[in-house]
Each structure stands twice: as structure tokens, then as C-alpha cells.
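Structures incoming, each one as C-alpha cells.
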Structure 1
């Protein structure tokens, strides 16, 4: 970055002022470290943030695949892997911060917060189940299905096989709507009722079905569907 005065370079600005004073592009430039013959690291970072997701800025990093990063001129395999890992690390940090220390999840808002950052950026529908013991300690969580952009197929049988494996007495279903709108579809309601009815016969109860949107959620129990 020889063409940028030293005091204006992202690394030096971070060192002298702290990371909280850097823009998103400057923070990203520090991570990727170097540019290439035609662009500084800062210019490359600005291009990455604008590519494909101009209205999302830094959130676009959670949507780009390895192949899409590699198609950006100036991004090689090492930088592409670094960028993928930034997105994954941010998801895990958010999820860990949302975890209660004993991981007792009872309220719909707790469940939504626990799953939100993992699921709201997904490009396809995904169905997960959280399995609980008698005190509603989380025993296990499992991804049951990864669907197309607008549909996901799962059967009650698959759900309760997983529940029996971990000795659960109750469970909560969680799935995302890639559109960002968590409003339940007719299929969502039918699946919820089928799973609830199947669980009653086994003595494993469906406590709720949470649908994750973009920073919002809907509880089907609160809607009276369970």
C-alpha cells in the first residue's frame, strides 16, 4: 500500500486508534492484508463489500461461496478461505454469546436468539430440531433437512428417531424462511400438527415450532397451531 500515506493505512490506523474507529472496508483490508498489482488491500476490500450484495455491505460475506470469492479478481485461494472463515467465526461468536450458561431454553425468544445468526442468512430452507430432557436442558440439536430455496421435506418418523437416540422427552422444531418473512405456510402448519400428533403416541412432546426470518421470528405455539 505504498500509494497510501502511512497514517491512513488501515493497519496503522487500527494500531494508533483501535479497531472501533475503522470502517468495515478498513477492517476487512486488515484481515486480507495485501492487495495485488492493480488494487490496494483497501480497494479490494471495498470491491468485495460491494460485489453481488450492494445493499447488505458486510453481511454479504455470509452469502458468498468459495467459488464466488475466487471469481473476484485479486482473491486467491488463501484470501478466499480467510473470508469464508470470517463469516463462520462471526456466526459462532454470535451463537456462543446467545447461549445461556446452562443452556436451558424455554421461551420462544430464547430459541430464536440461539438459532438466529446461524439460520437467518441461509440461502435454502433448513429444518433443525432441539431435543430436551425433563428439565428442558438442551441434549442435542440436529439438522434434519436441507431443502430448496422454498421447500423442505421432513417426516415425523425421522424426527422421532433422532429424539429416541438421545433420550429426549420433548423437542422444538426450528426452520428458516430464506425470504426473510417468517409467516407460516400451510405446509408449515400441517407439518407441525403431524409432528405433534406423532409425538403424543410416543410420549415425546413437540413444545414449539419456531420459524426464523431476517432478525424476526414466529412461534407456532404462540399462534395457537400446536
Structure 2
């Protein structure tokens, strides 16, 4: 069987113009699944980021800590309901460049692969609407009563996106020849180094510096303008 070319995308900040996890936590608080006081645990980092005195990594890490602290004991059906609210609310909040790139690559018969650190339970629904062939994300364990335990299944594997690419290439009969990869932070470097055409889209400073050193493409989308740096 002939191997298919693959295009690999990060999701948060690369396709979705926010973070699925951030929006999920907000909905969990909104629906009283998490206590309202949980928001105060990342509010300072959020304001620091919005005021450009802090960095996004500190903000998202604070949100992750809140999610991990509060998710234990939540019924999966409640989690799933909150995820569906986020998907319905933000399904169209995507970047034009990456949305159009996916459409272009699908016409060329590329296998479209998503790799994200967001929960797989929300990624599946969001990515399905965009036409992804396979989605990898954090898979949270449930107990015999259908409640989330707070544990991540195969956490070491999902931490390194290069490992996921290797697994997908083998399982899905893919080739990295003429492959495309799109990411926005240093967490995407491991898979960008593997592809034939790495694209750094709206990169943070750490990824931007690596891109300039490696000669990778840097694409920026601001308002209704897309340009290459």
C-alpha cells in the first residue's frame, strides 16, 4: 500500500485562536463543576499576560494546574457536556491561514494529524469539524463509576510530540517525505524538526529564535493580514 504524505498541526494558538483547555476551565467554572474561586488561581497570570508583563507559558501552566487540581471526581458525562459547550461556542474561532492550509492539503490527499496537550475529549469534536484524520491529545483516566481520576494515560508519550509522530507514521502507513508541520511554541520544535516543511505560525519568542537559526518559515496572521517574516 502506498504511503500517504502527512501534515501535522498543533491546535491551540495554531488553529484555534485561544486555548481549548482555558475555555474548558472557564465553562467548568461557569457550570459550577469547578468552584468559582478556582479562577483566582490563574487570574494574576492571565492579567500579567494580557498586560504584556508576563508570559503566556506561565498563564497556561497556571490553568493546567487548576484543571488537574479540580478534575478529580468529576463525572465524565459532565466533562463531556462542558466540552461540547466549548466546541459549539468556539467552533468557528480559527485562524484563516491554518484553516485554509488544511483545506489545501486535504485536496492534495495529505493525512491531516493533530497533536495537542489539550484533553482529547474536547479535541476530537473540535478537530472533526476541520477534517482531521487523527487526533492525539491528553487522555484522562476514568474509574469504574465513570468519574475522572485526574491521571493522564500514557503521559510520557504525549509529552513528546516527536514520539507521537513516530507512532502515527508507523500505525497509519505515512511518510515524512514532503511532510508539513505547523506549530506556535517551543513545545512543537520536536516534531517541526522531523518534517520536510516546518512552519512557525504566530510563534512565541523561543520558537521564533529557533526558526531563524534553522531557516524555517515564519508566518504571522494579524487581523485580516497574513504575511511571512
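Each value in this text was obtained by applying a stated rule to the coordinates, not by laboratory testing. Keep in mind that this is a model prediction, so the values were computed, not measured. Cβ atoms are built from the backbone, for glycine too; each structure is taken alone.
Structural remarks
- When relative contact order in percent (Cα under 8 Å, 6 or more apart) is calculated for each of structures 1, 2, structure 2 gives the greatest result.
- Distance in nm of label points 7 Å out along Cα→Cβ at positions 31 and 207 derived as 3.4 - corresponding label from 1, 2: 1
- Which entry (1, 2) yields the derived value 24.6 for mean count of other Cβ atoms within 10 Å over residues 111-118: 2
- Which of 1, 2 yields 0.85 [FRET efficiency 1/(1 + (r/R0)^6) of positions 79 and 183 (r between Cβ atoms, R0 = 35 Å, to 0.05), calculated]: 2
- Comparing Kirkwood radius over Cα pairs in Å across structures 1, 2, the highest figure is found for 1.
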